[in-house]
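What follows is calculated from the coordinates using simple rules that are stated; it is not laboratory data. Keep in mind that this is a model prediction, so the values were computed, not measured. Cβ atoms are built from the backbone, for glycine too; each structure is taken alone.
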Structure P
Amino acid sequence: MDQPTAPSAPARLSTQSSHFPALPGTPPVDWLIRGGLTPYPEALEWMEARVAAIASGDAPEAVLLVEHPPLYTAGTSAHTDDLTDPNRFPVFNAGRGGEYTYHGPGQRVAYVMLDLKRRRPDVRAFVAALEQWIIATLADMQVQGERREDRVGVWVSRPERPPGPDGAPAEDKVAAIGIRIRRWVTFHGISLNVDPDLSHFSGIVPCGVRGHGVTSLADLGLPVSMPEVDSMLRRNFEIVFGHTA
C-alpha cells in the first residue's frame, strides 16, 4: 500500500480533524535523532526492521529524524524522464509511494513508523495529519504552509514572483511526503527543507510536478537551526499524534 493521491479536502484542515491519536494505553512514540549524515540504505534497513517489530508488537511506534548525503530516491510512480541528471547523485529505489525526490544535508527527513490499527486505519487521514503537522510547524515560524487537493506535500505561495505561464500564482514546495504501509504500519515519511542546496533539486522533476519550484526555510528568510526545527517538529507532532518518549 503506497502513497495515496492527495485527499479531497479543503486547503486547510481544522485542528479537530487533523488529530490522529493512538488508542488509550498505547506506549509513547520513540523520538529518535541521528547526528551526522545517515547513508540511505542504512536508514531503509533500520526502518524495515522497526516496522516488522512494531507490527509484531515487539517495539513501540517511532519517528527517526536524519539527514542524508546528497541522493535521489525513486518512488513507485517515478517516471524515468523525470530523472534529468541520472549521474549527478546516487539514485535509490525507495519502495514508497510518489515519484522522484532529493535528500541531502540541510534537509530534515522524518521517518514516521506508526501503527494505524492503534490509531485510525485511514491512509488519507494519515497523510492529511502529516501535512497538518508540517503546516503547524511552519506556523510557529510565521510561515503559511498550505496543502493542495491535487498535490501531496506542503506548499508556500510566492506573491513576489510573477504567475506561471498558465496564470497560476507562483508557489514552491517546502516539504515533501512519501509513505508506504505494511501490515498497517507506516514508514518513510516527510522531508522538510531547512537549508539544503536547492540547486541539487535540478537533477530531477521533484515529485513529478512541473511548473512549480522548491524552497527552504533559509530561502524564505528564516535562518533557523536544525535543533530549533527539531524542537518545533516534536512539539507539533505531539499535538497531532500524541506523546513521544
Structure Q
Amino acid sequence: MSIFGKLDFTSLTPTEKAIYNYLQDHIKEIPSSSIRQISAGSYAGTASVMRLIHKMNYKSFNDFKNFVKQTQKDNEPSSDFFNSLSIDIYPSNLLQKLEALTEMILHSENILFFGVGASGATATLATRYLANLGVPGVFSLQDASWPIAKQLQNVADTLVIILSVSGETSEVLEAMAGMRKNADTKIAVITANPSSEAALLSDLFISYQINEWHVNFSDDMTSQIPAMFISEKLAKAVYKRLKELIK
C-alpha cells in the first residue's frame, strides 16, 4: 500500500521527486502540516507540491492530508496474525492452483521469484525451497530497478512468480509490464488482492486474505505467513510431482 497509489515515477520532475522523498520521510507530520510547510521543507514551490498532489490523484492538499490521517488511524495491529493461521483465508481451489503452478514450473527452463520489501524476503525463501529440491534454473530478485526485462528478452520458457501483498505496488507493476513484452515469459502472482492489476496481468494467480498493516504509514508490517504457507505447499507439490515422474 502506498499514499502514492499507481504513481508513474518516470513522469516526475526532479523537484517533484524531492517533494515525494520529503513526504515519505515526514509522513507522520503531514496531517498537521500546511502546504507552505511542505513547500519549505522540500525546498520547492507550493505550485510544485500541488502538481505532485494532483499526480497522486488527490483533488486538493486537504484531501491528501485527510487520507493520510485516516490511514494512520486505520493502520493499527489487529487479530490478523491469528487469522493468518486459519485455512479459511485461502481459496477453496488452492490445491488445484498449486498443481497448475507446479506444471508451469516443471515446464520452464528458468524460474524467477520476484518481490520487493518483505515479499522479496519470502521470494528468496521460496527460491531456496525449490533449489533444495534440485529444480534447475531457479533464482530470486528483490531489486525492482534491476533490468530483468532486458535480460529475459531472448530467453525462452521463463516463469516469473511474483509475490506482492497488494498487487498494486508501482515498482512491481512496472517490472511486470516489461516482462510481458516477452511472449516466452509466463507470470504467476501470489497476492492478497485477487482483483489487483498484478493478478489481472498474470497467467495464473493464487490469492489469500489478509489486511495490510503499516507502522508510520509506510513501514510494512503485514504478515507474510500466508505467502510463506503457499510457498511451502508449492514446494511440497513440486516434490510430489518430481517423485511421480521418476517412477
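Taking FRET efficiency 1/(1 + (r/R0)^6) of positions 20 and 164 (r between Cβ atoms, R0 = 30 Å, to 0.05) as the criterion, which structure among P, Q has the greatest value? Intermediate values should be presented prior to the final figure.
Values: P: 0.35; Q: 0.90.
Result for FRET efficiency 1/(1 + (r/R0)^6) of positions 20 and 164 (r between Cβ atoms, R0 = 30 Å, to 0.05) over P, Q: largest is Q.
Give the label, chosen from P, Q, of the structure having the highest value of relative contact order in percent (Cα under 8 Å, 6 or more apart). Walk me through the intermediate numbers first.
Details: P: 27; Q: 21.
Largest calculated value belongs to P.
Consider the structures P, Q: one of them gives -14000 for helix-only ellipticity at 222 nm (-39500 (n - 2.57) for each DSSP H run of 4 or more, over all residues; to 500) as calculated from the coordinates. Say which.
Details: P: -6500; Q: -14000.
It traces back to Q.
When mean count of other Cβ atoms within 10 Å over residues 172-179 is computed for each of P, Q, which one produces 19.6? List each step's numbers first, then the result.
On the way: P: 24.5; Q: 19.6.
Working through the options, I get structure Q.
Any idea which of P, Q comes out highest on Cα Rg over 2.2 N^0.38 Å?
Working: P: 0.95; Q: 1.13.
Largest calculated value belongs to Q.
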